[in-house]
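The following blocks contain the structures, represented as structure tokens.
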Structure P
Amino acid sequence: MKRMLLGALAGLAATGPMTLAMKLMHEQLPREEQYPLPPRQVTEGLAEKAGVSEHLDEEEREKATWFSHFAYGTACGALYGAVSGERVDSHPLLAGVGFGLAVWAGSYLG
């Protein structure tokens, strides 16, 4: 349980710089190529399935996107903590960064 909690905290913390980097890179794209990023697409899809999409204004959509994005990072960190076990004790930072990159690649490129 302790590893899951620590993983969740690490996932939450790691989501911040990753989000900042993605936002800055996204803003450098030409305007016509600035499509909604996956967190927005996923959040809007979930809102539609839940039948609440038409009840959300832009500010609520943005808040829901930020919340779900950081919740996803936190959940992935908790998963990492749960499955990492004792195997990564010699290089936890490298293993955590590798896992984070794998989550990013699977989420944004997959």
Structure Q
Amino acid sequence: MGGTAIDTTTASGELVFGIFAALAEFERAVISERTVAGFAAARARGRTGGRSFKMTPAKVRLAMAAMGQKEAKVGDLCKELGITRQTLYRHVSPVGELRPDSARLLSKK
């Protein structure tokens, strides 16, 4: 880019710089307003943002049944469900009881 530099030591240079700064600030505000309006419109259509849950109600029930058995291997269960240990333990306790995250997930249905 070989454009001319803005000399901010002169009054006209300061004016041009100020105009460009005001335009950039205006453009940023307009983009922000449009983004917020887009999210509101999506919410009104029933859409929510964010990543979908790895655990489904069916996976939770399966995990509860498996974790309730003493011979259950956590690593194998996680592989079968396609989740990490952290996700499993967030939803089901080591003895197969429901945890708060799973209760919320199951109550949505």
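Things worth noting here:
- Answer label among P, Q for the case where distance in nm of label points 7 Å out along Cα→Cβ at positions 19 and 91, calculated from the coordinates, equals 3.0: P
- With mean count of other Cβ atoms within 10 Å over residues 43-50 derived as 7.6, matching label from P, Q: Q
- Answer label among P, Q for the case where Cα Rg over 2.2 N^0.38 Å, for residues 11-50 alone, calculated from the coordinates, equals 1.86: Q
- Winner on relative contact order in percent (Cα under 8 Å, 6 or more apart) once structures P, Q are ranked, highest first: P
- Top of P, Q by volume of the Cα convex hull per residue in Å³, largest first: Q
- Given -20000 for helix-only ellipticity at 222 nm (-39500 (n - 2.57) for each DSSP H run of 4 or more, over all residues; to 500), calculated: source structure among P, Q: Q
Rule-based calculations on the coordinates, nothing more; no lab input. Since the structure is predicted, the reported quantities are computational estimates derived from the model, not experimental observations. Cβ atoms are built from the backbone, for glycine too; each structure is taken alone.
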